[in-house]
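In the part that follows, the structures are each spelled out as structure tokens.
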Structure P
Amino acid sequence: MALQQITSNVYADTGCMGCNFGFLVTSDGVVMFDSPHRPTDAMELKAEIAKHGELRYIINTEPHGDHWTGNSFFDAPVIAQEGVRRRIQETDMGPHIARVSGFGPDEPRLMEGYTPNLPVITFKNGMTLNIGDHTIEMIHMPGHTAYQAAICIKEEGVVWTSDNIFNKVQTYIQEASPDEWLTTIESLRRLDEEIFVPGHGLLCDKGYLDEQGSYIQEWKDYVWNAVERGVTKEDAIYSLTDKITCYPMESPHQDNPAVNRMNVANIYDFLTNNWKPSNPQNPPAR
């Protein structure tokens, strides 16, 4: 684990397997943003947070397992968009536990008897948390999934964008609405905060929004070209894997062609009116 202090009171880790996570130190305790995917990382983070004060809340930004698996190693209530709670409840825990247990030699022991720490406070469109000397604004911003939220730490000028930004690493569009995602990118542009903690990749700012938006639009145009040529969904899935704009994989547990096949399948359904939120093609969380 390699936490970096990005403002006087905000710490983030952008180098661990899974999502970027971190925390805010307030005058009335600590608020954590997302949680480590790997249990051993969660235990290291728990020890680090204890140096700064009592953990008061965990805020999850989305429903994929790399953002919430580590919740269970902390004793604090979880806050999230209402769809996140429902999606965690629907997770088949057997395969999830088996997969996370394979992340390293010490993980199986930590995953024994595992149960998720579900969100107990949920919101639909937005919510404000006032804690100590800080104001945290949570805003529902669908895109990567239907249940994404941006978490704005007003006094620090920092926003956790969740997976609506993948900074120069492979972007997962496996259940996204491209149109909602493009709308959210414009919403992120209008925020007051200038320091962005993306869901994956290094810290960035609003300057990266053009690249992220162009990438989503490029994918949409790429698959639409196949739809217009009459290419079937099955043929598209296995022929459109050489994406023009390619970013490296962040995780050793996936590869570009596999992710691209999921992206193509989802966007093909979206463009042919067969798409629905929480598309059943959604794979197990990374």
Structure Q
Amino acid sequence: MTSVTVIFTCYNRKEKTAAFVKSVQDDRLHIRYVVTDDGSTDGTAADLNRLAERGFDITTVHGDGKLYWCGGMRKAISHIFESGTKTDYYVFANDDVVVFDNALYEMIVQSRKHEDAVVVGTTCDHDGNLTYGGIRYHKHGIKYDLVDVTDEDLTCDSFNCNLVLLPAAVFEEMGNFDEHFTHAMGDFDYGLRIKRAGHPIESTRRYVGICERNPLKKTWADTNLSRRERFRLKESPKGLPFKEWFYFLRKNFGLGTALVRSLTPYGKILAGK
């Protein structure tokens, strides 16, 4: 039986976390979950324990509430390497996805048919509109488009980590998430590393699950907020902190791009855009 390790981090949304875990299950696969609960106070850890008692193969590691997404993923991945337990595939995921029946199995079939490709699950909202998945950068610059299920070309340059399948060899070669990232950018950076290493990345031909898009309200991109508040949110861990953004740009697009594009968000805020 094909074995899969599903890796995710969670914090204070126990209903969504449990729904995600249950939606991933497939009797044709042995699915193991390694999850970082980053100090949830709503009973998430207890719910995960109850699922484990019911037969779900769940290992929970715990954070202090300050790990955020990238930190939680690093902690879970570190546990996997330290434990020495290996599976055939690994999945990076967000726990706000409700996975459709057969989706994970079909992603494995797709990977095997296409040179052990990394397969990015494309998600939609409840109205069937594209929300997250693989991305393809424009020929020049840092602008990108999401790869949709209707696109003729499914190849990707990187991805949102809502549901991403990696063959074991790729996971073991790439290792952990870059420690420079707190919350955002870690998934884009990881995908770009895979691309540079020469491994194929492609998105799915159908939507793999429901995942609503994160709202812009009360984020640094919310034009209804004051400039002062937008600057504060931009530099917060869940925003676009300057040091992390500059590092991401320099690492993946060069110093020249970093010097210019690291300042672009400030210009947008000042212009009220």
Structure R
Amino acid sequence: MTDKEIDLFLKNALNEDMPEGDITTDNIIDPNEISYAEFIAKENGVISGINYCKRTFDLIGGNVDFKIFKQDGEKVSKGDLIATIKGNTRTILKGERTSLNLLQYMSGIATTTNNYLSYMCGKTQLLDTRKTTPGMRFFAKKAVKDGGGVNHRYGLSDMVLIKDNHIKAAGSITNAVNMVYGKVNCKIEVETETLEQFLEALKTPCDIIMLDNMDNELMAKCVKINNGIKKLEASGNMTFERLESVCKTGVDFISVGALTHSFKALDISLKFKDEK
């Protein structure tokens, strides 16, 4: 997303929250009142989205001074000061929920990603997937990177991934690969579920082979047969307990949909305080 597109997203989010203004704040708070508030981590995690949080208040139009103490990708502990904001009270209150929603959402994904990485070993890289909330993919994938992960394809337009339904429609893995090879200027990946499918994919000019829902023994066998010819991605049922053993099979990548569909938002609060 461009800066202009990000601003449009944030403006739409603000309009969703107050299509007719903030009727509580506008009737209670003096338009000239100034306040100071702190963003505090209420649990351990990894920060992501802090600059979008800041930009939210800029777009409301009030005069505020936003200071960042924890940048994207930095770890925080419970009680840590993430950022402070000082300025027009109405602006702070109007931007509070939208800014926190995005900051907590992205920090939750970054934290989940970092948690998965802590169970991995060797040179295997952790990938995300397209299993994201509609309209939020840009922010979700940035959060994965802030947590230490690697982005898989962004969408259907930037990489070929031949899955089971494509294979069935084409008649075979070989046919499916031949239908796209030479017609696209991007990597080609093939999903396989059995040793027979893997061996067929290995003979094609694809770049990556996905080992989908295979047990560790079968994956290790595929790695040995492959002998570095193609990149191999393990996918399916990747629990914390299983990650280390899958890494030890020698696969290049492990993809985990849970990074962006089963995370928990990081608990962060915005509290008004007397300025220090």
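Read-outs: derived from the displayed coordinates by stated rules, not from any lab. Please read these numbers as outputs of a predicted model, since none were measured by experiment. Cβ atoms are built from the backbone, for glycine too; each structure is taken alone.
Suppose you compute distance in nm of label points 7 Å out along Cα→Cβ at positions 68 and 188 for every structure in P, Q, R: which one lands on 2.1? Could you put the intermediate results ahead of the total?
On the way: P: 2.1; Q: 1.4; R: 4.2.
Checking each candidate, the match is P.
For Rg/Rh (Cα atoms, Kirkwood Rh), for residues 172-259 alone, find whichever of P, Q, R sits highest and give me its label. Working shown, then result.
Working: P: 1.00; Q: 1.03; R: 0.98.
With respect to Rg/Rh (Cα atoms, Kirkwood Rh), for residues 172-259 alone, the highest-scoring structure among P, Q, R is Q.
Still on this structure, I have one more. One of P, Q, R was used to compute mean count of other Cβ atoms within 10 Å over residues 28-35, and the answer was 23.4. Which one was it?
Working: P: 23.4; Q: 19.8; R: 12.8.
The value was obtained from structure P.
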